[in-house]
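Q: Listed below are the structures to be examined.
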Structure P
Amino acid sequence: MNPKLDITIKSIVHTAIDQERKAILQPLIDFIQLKVIQDTEVNLNFICTHNSRRSHLCQIWSQLAAWYYQIPKTSCYSGGTEATALFPKVVEILKEEGIQIDMIADTANPIYAIKFDQNAAPLIGFSKQYDNNFNPQSHFAAIMTCSQADQGCPYIPAAEKRISVTFEDPKIADDTEQQDEVYRARSLEIASQMFYVFSQIKK
């Protein structure tokens with residue numbers, strides 16, 4: 001593991017989560033725990049409007065948390081109600097936090113290989129609709145990460161369970177002097193909560 005990422009994780013795992021937020025995260029914990037008990041695949045599809053910021057942050061930090069806590073058969077995905085592109089500032093901040101990200105296709109909607117460790121298989125990151133063939137088509141939980149997607153995408157027929165875990169959009173800080181600070185804070189907020197979720201899973 002990248003030493004910088006190791007430092008980031010040590011900070012994440014000591015971040016306190018308040019009781020109100022723990023209650024919001026509990027349905028996600030319950031879904032994962034049930035799948036682990038059943039010894040079946042844990043498929044999580046994190047969904048927001050554009051699949052450019054929050055849903056990718058949730059996907060990446062969740063997959064890292066599952067790897068860190070050695071929760072088996074866990075695959076994390078992301079999608080939007082429409083496809084745009086993974087926002088460059090998200091890539092920049094994740095690299096800063098120690099995650100290896102390499103662009104493997106330089107297009108209007110770039111494709112990235114995302115790695116936590118040399119021995120871990122890469123995640124493939126790009127913006128897509130939630131029902132894209134790259135994502136699971138059945139036996140998955142749809143986790144709504146923004147209120148717009150939660151309200152505007154009321155029915156996902158293929159989802160086994162729908163769970164709302166929303167975060168404020170860091171986009172509010174775009175084109176301001178606070179952009180780096182806001183994106184960094186949102187990334188670490190999501191990271192700490194996803195690590196909390198997976199820390200609660202009993203194997």
Structure Q
Amino acid sequence: MKIYDISVPISPSLPTWPGDPAIEISMPDRIADGSVANISRLAFGVHTGTHVDAPLHFVDGAATVDAMGLDPLVGPVQVVEVSDDVTAVDAGVVAGCGLRPGVERVLFKTRNSRFWREEPLRFHGEFTAITADGAHALAQRGLKLVGIDYYSVAPFDAPTPTHQILLGAGIMALEGIDLGAVAPGEYTLMCLPLKLMGVEGAPARAILLA
């Protein structure tokens with residue numbers, strides 16, 4: 001069995017979505033300073049790094065992360081690769097990307113995965129994302145989860161339609177993954193978000209098993 005860690009490392013140098021809190025990691029208690037143990041403190045938004053979106057993120061009154069449970073986040077998944085010249089995953093791309101019948105979880109590998117290594121300190125607003133008609137095409141397949149290899153399934157300049165379509169259909173979004181070392185194909189996804197109660201998203205550790 002091979003394990004692919006598709007999570008991005010969280011550190012103060014990791015870019016965040018414009019307007020989101022910066023990442024703060026500190027160690028206020030240190031053995032070297034007389035404390036009995038080293039104890040760190042974390043402060044960042046729930047949509048930091050690799051994370052999941054629950055329907056509540058863009059659908060007021062909808063399900064929270066804890067209410068969705070783990071079923072959408074654990075199980076067979078198809079990794080689909082789109083070429084570097086694709087800057088928008090629209091309905092045509094969805095139709096032609098080779099999704100197998102009955103697939104319940106799909107991760108899109110795009111040119112975005114290179115951003116984690118090329119200029120990793122900069123937020124790349126030009127990332128490839130899923131358009132509204134692409135989201136409709138995915139929702140019609142009865143998926144449980146859709147993932148993409150940058151901070152949002154939706155375009156930077158139009159975040160609402162794609163999110164509302166996917167999340168409104170009860171599809172969880174897995175965002176901020178790194179698929180650079182992963183070939184297209186079939187895997188088992190294990191994605192475990194923090195068990196935060198009553199919120200719309202949560203950081204997660206996500207792996208693929210082959």
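Throughout, read-outs are computed from the coordinates displayed, never taken from laboratory work. Treat the numbers as computed from the prediction; the structure is a model and nothing was measured. Cβ atoms are built from the backbone, for glycine too; each structure is taken alone.
Q: If Rg and Dmax of the Cα atoms in Å is calculated from each of P, Q, which structure is the one that comes out at 17.2, 62?
A: Q
Q: If mean count of other Cβ atoms within 10 Å over residues 64-71 is computed to be 15.8, which of P, Q is the source?
A: Q
Q: For which of the structures P, Q does the calculation of helix-only ellipticity at 222 nm (-39500 (n - 2.57) for each DSSP H run of 4 or more, over all residues; to 500) return -13000?
A: Only one of P, Q returns -13000 for helix-only ellipticity at 222 nm (-39500 (n - 2.57) for each DSSP H run of 4 or more, over all residues; to 500), namely P.
Q: Ranked on FRET efficiency 1/(1 + (r/R0)^6) of positions 56 and 120 (r between Cβ atoms, R0 = 30 Å, to 0.05), which label among P, Q comes first with the largest value?
A: P
Q: For FRET efficiency 1/(1 + (r/R0)^6) of positions 48 and 80 (r between Cβ atoms, R0 = 25 Å, to 0.05), which of the structures P, Q scores highest?
A: Going through P, Q one by one, FRET efficiency 1/(1 + (r/R0)^6) of positions 48 and 80 (r between Cβ atoms, R0 = 25 Å, to 0.05) peaks for structure P.
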